[in-house]
1. Computing P(r) over Cα pairs in 10 Å bins from 0, in percent, for residues 116-163 alone gives 23, 51, 23, 3 for which of P, Q?
2. Ranked on distance in nm of label points 7 Å out along Cα→Cβ at positions 4 and 68, which label among P, Q comes first with the largest value?
3. Determine which structure produced the value 8.0 for mean projected area of the Cα convex hull in nm², for residues 60-179 alone, calculated from the coordinates; the candidates are P, Q.
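Bear in mind that the values in this text are calculations on the coordinates, not laboratory data. Predicted model only: the values in this text are computed from it and were never measured. Cβ atoms are built from the backbone, for glycine too; each structure is taken alone.
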Structure P
Amino acid sequence: MKRIVILISGRGSNMENLMRAERQGELGDARIVAVLSNRPDAKGLRSAADAGIHTLAFDHKQYPDRTSFDAALMTAIDAHQPDLVVLAGFMRILSEGFVRHYEGRLLNIHPSLLPAFPGLHTHQRALAEGVRLHGCSVHFVTSTLDHGPIILQAAVPVLDGDDEARLAARVLVEEHTIYPRAVRWFVEGRLTIQGLCVRVRGEPRENALHAPDLLR
């Protein structure tokens, strides 16, 4: 049984979707053992607690610097002996020491087709740049912001009349599709990092791109 700890900062939409996936057996032989947040008021904490999952909040404002906060967070995470740590809307830049501690078992989902549009306001920036394709990426976390070996991506077309909210909603649907799939691949031991590339045992490379709206 693989043990998963999820980190959130807000409502936890991807966290709730991973919880649903676990209940339906879509994560393989895995269990979400804890949900932690850097914000005590994060709405996702209640959802996790209601599901019987251990929750804990660390207010990052109560720590003098990033290093001390990350050290406290690592202690709390490690108490659950996780095989995998999943970022699900965790809005903190992680220190190099934190990332190195969980190297190879720390995943994130980012709402763009990386390496395009790292950072915040990705949908707004995609519209401003006039791109025709947008989407989301699941990747292993490195010490460089929103950078790391990409496991799986999903693409959606940018449509005439799209605004930030409509585009974000369409991308979120794909986030909820690909994140459980990537987590399951990890749980099944099918992921191998080769430089900046991720190979998925038993999957052709084209299956690392989910683009249903483009295939209709």
Structure Q
Amino acid sequence: MKVAIIGASGFIGSAILNEALSRGHEVTAIVRHPEKITVTNAHLTVKKGDATNEAELTPLLAGNEAVISSYSAHDSATYVKAINAIINATKKSGIKRLIAVSGAGSLEIAPGVQLLDTPEFPAEWKGGATATRDAFNVIKQSTDLDWTVISPAMMIEPGERTGKFRLGTNQVVFNDKGESKISSADYAVALLDELEQPQHIKQRFTLAY
């Protein structure tokens, strides 16, 4: 499949890039700093682009079958601007499928209570978590796109690719020790599985061990 990955040099974006290439997809990596992409692969094209600039982004997406947004920002204004640009550029490029990386903050820890709104939520993460929640709310309005939003576990860290994890929808997934964890490599597995065999069109899902 021909797929564009926005933010392919980041922590999660690079894991998605590696997983997509390992599965033989033709990838266009769109990044602010192309020099950060050190992977070489016959199926990889790297393009410089600003995710907040719709006019710049639109021609970069053209010709792909799907768009994966792994864009990250720590303030809502920038993040929402980028998500709007990505949504509009995706539509203008004639692409129907959009998969977006999100955060765990908007997952429910109890009925009607989002993780971000609990007193225990770390203050240093609130900016990014609020930004991804606001962006998710924007994406949900895109009725003419086949979108999927994927929230990680509460803790997403470097780690091995096991291919074994459990899926959830809008609630945090815990293990029997009360932990909610996933590796970036396995997050990428779940995302590419969804790309290849869509199960969550116009839905958000999450995953953890």
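1. Details: P: 23, 51, 23, 3; Q: 19, 42, 30, 10.
Computing P(r) over Cα pairs in 10 Å bins from 0, in percent, for residues 116-163 alone on every structure in P, Q gives 23, 51, 23, 3 only for P.
2. Numbers: P: 3.4; Q: 1.5.
Evaluating distance in nm of label points 7 Å out along Cα→Cβ at positions 4 and 68 on every structure, the highest lands on P.
3. Details: P: 8.0; Q: 8.8.
Only one of P, Q returns 8.0 for mean projected area of the Cα convex hull in nm², for residues 60-179 alone, namely P.
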